[in-house]
Structure P
Amino acid sequence: MRATIADGADTAFLAAKTWPPAERLARLRCCMEAVRAEFLEATAATWPAVVRDFLRSAGARNVMAGAGSPLAAPLAAACASGGDPALLLYDRPVEELKASLFSAVDAGITSCLGGIVETGGLVLCPSPEEPRLLSLVPPIHLVLLDPARLWDTLWQAVRDLGWARNLPPNALVISGPSKTADIEQTLAYGVHGPKRLVVVLIAGGLDQAGSPASAP
């Protein structure tokens, strides 16, 4: 087997960097709320209604989910009563969806692999079932997170996911809505990409909610 840099690295200090389990979620929330992420609380049974009601209160006309995402069916049932928001599906090549995705979609919804406690962030691994543009283009990005799926550090996430030897083609860590300091070095939010990042905490676990993510 070909050796990698990680094979000879002394990572003991990274492995030892931990927070007590009871403090992990609070730290994650504190770090993410500092950069304007928002949080909702739900269960495996209630999250579709919680998401629907939040979107209604935000004035969102619709929400888009991946056609192959396990989140689509529960959300479709919650939105079936009529009225806003309507559920849209990312079910065609991007060339066919581009016009509506960039001008008519109000929110996108995805799952995530888990959270990073040290810095506050969510690990996403886009796929054909949940394309990257769902988290990149709509003004509102909703992410379902199992509070039990938290790593203390990014290093621990990379270790547990086996990414040192098999990095996925597309992976990212997000901490809040889009922001930039390019204009006169003044931090501004919502200049490009999602203007709001809303984390839906699913008490009891995402597996029950249909997420394909694997636990740390």
Structure Q
Amino acid sequence: MKSYIEKFKKMVDELKQNPKIKITKQNPNGYQTKTPFIINPPATNEEIQLAEKYLKRKIPKDILDFYKEANGLQLSWELKERYQDKFDSDTIEGHILILPIQEVFKDWKDIIYFDFEGGETFKLLHPIDFFVAEACAALYLDDSDNPGVYYHYLGEGMYTLNMTFKEYLNALLKTRGFWYWQTAVVAELTGEEDIEEPEDFRNSMPLLFPDFKLSEILK
């Protein structure tokens, strides 16, 4: 069985072979990186221990298995300019920023939640994929042994993706980190769709990746 890092490398190789796409040296927050695709070294014992000290228990196995391969990774891609007129949306790009384990399992006060009345609503959310500056996918750290992943628009809302960490990684591989793909999942689960991102995703993915089926990442 291939490791997750091998699967991500294969996905990136396929992106490079896609004539419509180019991998970019851009972080989801807009700054330039040294290389187009970054895989961090495996998490050290000290970093794992620091995360478990914060969590006050062992890291769930599926999460730990990934971080023993790589302590985070990041990837950005975009549509080549000459193909833009074939798409209805002006935003055809993808971003993945899997945070290091010691960053996930820490206090996110003043970023995810705030110290005022009602400000602790999102305290149990711990970002794992900060794919854009204003939104992320986050673990909901309740007492579950296998915490669920939520889509969170900072300061405004949280919506379950009905996925575990492992299922989220599998969805990333299938969606290639398409811009705001998480909102399409939320729309399918809730029936609510008051933003344009889900429709952009549905319309653009078949043109970029004919093998993709949204049903494959829904439960």
Structure R
Amino acid sequence: MLRKTRGIVINCIKYRETSLIIKIYTEEFGLHSCIINGVRSKGSKNKIALFQPLTLLDLIIYYKADGLSRISEVRCSYPYRTISTDAGKSAIVFFIDEVLYKSLQEETANYELFSFIESSLRYLDEASQHYENFHLLFLFKLSSFLGFSPDELEDLMPGEVRTLSEGQKKTYILMLKGNYDSRIVMTNQERRKLLEILVKFFGLHVSNFEKVNSLAVLQEVMKN
């Protein structure tokens, strides 16, 4: 059955000589796996660049609820203008993609979560400055959609709150309640510590949430 949906590329692997199997977070079906044939062959009209991490797509697929769906038509719904050329934004996207790959599990529609991820990526692409806290705020907001958002600082870092200065407590509380437009000033050390805490926090609440390999790269790129 042919079905239309919007989707966000999460992961893809090579399949046979010219095909790809792509894990896509779709608006209509949740997390779903699709195959596209011939995309790696010379002269393919479906360029492989469409399946880079977190690319936003419009799809027509031959939908199978209990197996691999086949992509019939695909186009980029929102071509990124800065993410692919800005080293900081690219590092953030690869980090977020890995977190989503390890966190998203539902194979049913969640329109609010899809809208959140899509609008967040658009915001990052359009941001001209002050996006250094974006990934931290994204994790806080994502945890809410996944059902384990911390209500207060003690929920996030039990036992560690007493080691923080009053200034650090105030900063982290602002992050806990913040939005992408919030201008929250943090040192690189504070940002790094909060990121490591958030990754551990996800590890406590998401089954099989293994080591986030892109974390070290993100920290290196964002330290300047």
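Read-outs throughout are calculated quantities, based only on the coordinates presented, and are distinct from any laboratory measurement. Being a predicted model, the structure only gives us computed values, none of them experimental. Cβ atoms are built from the backbone, for glycine too; each structure is taken alone.
One of P, Q, R was used to compute FRET efficiency 1/(1 + (r/R0)^6) of positions 17 and 113 (r between Cβ atoms, R0 = 41 Å, to 0.05), and the answer was 0.70. Which one was it? Display every interim value, and only then the final one.
Details: P: 1.00; Q: 0.45; R: 0.70.
The structure behind it is R.
In terms of distance in nm of label points 7 Å out along Cα→Cβ at positions 25 and 121, which of structures P, Q, R is highest? Don't jump to the answer; show the numbers that get you there.
Working: P: 2.3; Q: 4.1; R: 0.9.
Sorting by distance in nm of label points 7 Å out along Cα→Cβ at positions 25 and 121 in descending order puts Q first.
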